[in-house]
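Each value in this text was obtained by applying a stated rule to the coordinates, not by laboratory testing. Bear in mind the structure is a predicted one, so any value in this text is a computation, not a measurement. Cβ atoms are built from the backbone, for glycine too; each structure is taken alone.
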Structure P
């Protein structure tokens with residue numbers, strides 16, 4: 001796998017088992033299953049808060065091979081640069097303007113994207129944190145008291161109200177939701 005290893009957090013019901021590399025979390029969930037965990041056993045992506053569907057059959061090497069295969073890089077293209085061709089739909093006047101820019105359309109688009117990334121980095125980080133926290137909260141706390149109000153506080157963003165509505169949640173669920181929400185509530 002290229003780049004940083006995918007990070008995850010595993011839960012056995014309301015109890016956090018482990019946060020770390022996805023393979024370690026998968027193996028912790030497999031061990032919990034073998035030990036008769038009550039469950040549900042869930043793994044959450046650290047970056048997105050989404051549930052990760054894991055196939056825990058077989059040995060450690062079987063699980064590692066499946067995880068590595070799922071993260072295999074794409075075959076064709078320009079892998080050294082990480083370039084991925086995509087379709088961009090613009091009006092003719094946009095294409096004309098781009099063609100007049102130094103370096104051509106691709107260079108101009110890259111400069112525009114980089115400028116937008118720098119300008120909106122904090123807002124984007126907060127939005128991604130809200131989405132990640134919401135995904136986790138919906139999966140683990142959707143039936144808990146205060147869920148709707150905690151969600152409203154998350155998107156407000158209102159730290160005091162969020163903390164008040166998650167206070168009665170199980171410790172590990174509350175702590176993980178707060179950790180994911182932190183950039184949005186800062």
Structure Q
């Protein structure tokens with residue numbers, strides 16, 4: 001699958017074809033983490049792109065933020081913007097082959113970037129990477145797109161992928177950026 005390859009994503013950055021990049025943390029994710037007090041939580045942001053969420057959380061005092069992407073350029077951009085970000089928390093790699101344990105996986109763009117046929121594998125991998133009390137937190141599109149990536153979908157479809165989790169909350173975001181209003185879900189999926 002070409003769109004899952006490192007070369008595909010590297011070329012998107014080289015061509016500046018990065019319409020998903022807001023240039024800052026996504027407002028729904030910001031609102032969630034602004035009220036989280038435990039700064040020691042182990043956080044993974046897979047498919048983080050330029051890492052605006054990682055930058056924000058690190059600057060907010062979260063000590064264990066890990067930024068992961070298949071493409072190197074966006075992670076280099078993060079390191080240039082935030083030279084004090086721990087190098088060993090920058091992960092060039094494939095989410096599906098990665099190993100570790102985290103309290104929160106931040107979903108910002110990965111779910112809608114992968115082929116929909118891999119969504120069940122995504123849910124299983126999240127379950128593997130999360131601690132016993134871990135959760136997935138973030139945003140997913142509640143909208144169908146022609147072609148892709150991004151690939152959209154609906155709550156009804158998404159619920160079928162996460163039935164191994166004890167709690168699945170998905171609701172329309174009240175604080176999406178203007179172009180995404182009415183097309184974004186805030187998700188909190190607990191193990």
Structure R
């Protein structure tokens with residue numbers, strides 16, 4: 001099975017502004033870079049992807065072992081543009097890069113479940129955001145990443161009559177969006 005992974009990565013210097021009260025711009029930039037590189041490294045280690053593409057607004061951003069798709073469009077449109085430029089694959093996976101606990105064992109487990117489901121969704125720990133989607137490439141729906149994306153995706157799938165499965169995985173549900181997340185995940189950010 002050919003799976004294409006898409007990882008949206010905002011320009012590092014523009015990332016994690018919600019942490020500006022506790023971290024300097026240089027520290028936020030470094031953490032964003034380290035998390036993106038770690039996510040990519042774990043995807044590569046799993047050896048289960050036909051391609052890994054970074055979707056970014058940074059013309060200078062390149063991560064070893066990936067393709068880069070540069071776009072200044074808003075997130076959902078940029079992802080759609082990248083999907084339209086993919087070679088023929090069986091499944092598409094969109095995963096955020098700010099997952100400090102990510103590991104290749106959980107990625108392999110996630111993909112095992114994805115094989116038998118048309119669409120798999122992993123929310124953030126609060127079920128507000130969506131940290132990962134894996135779906136058959138012939139499945140079409142509107143991308144809804146952003147505020148309250150988990151519920152927006154559920155509504156979209158129900159409106160379109162698309163069967164989906166929610167997958168629970170602590171390592172993928174734990175993202176870095178708030179000061180509380182930072183203090184909860186700090187030990188993973190130092191690795």
Check: Thinking of P, Q, R, which structure, once helix-only ellipticity at 222 nm (-39500 (n - 2.57) for each DSSP H run of 4 or more, over all residues; to 500) is computed, gives back -11500?
Finding: R
Item checked: Value 2, 9, 10, 13, 13, 12, 9, 9, 9, 6, 4, 3, 1, 0, calculated as P(r) over Cα pairs in 5 Å bins from 0, in percent, for residues 29-124 alone, assigned to which of P, Q, R -> P
Note to self: With distance in nm of label points 7 Å out along Cα→Cβ at positions 85 and 173 as the yardstick, tell me which of P, Q, R scores highest.
What the structure shows: P
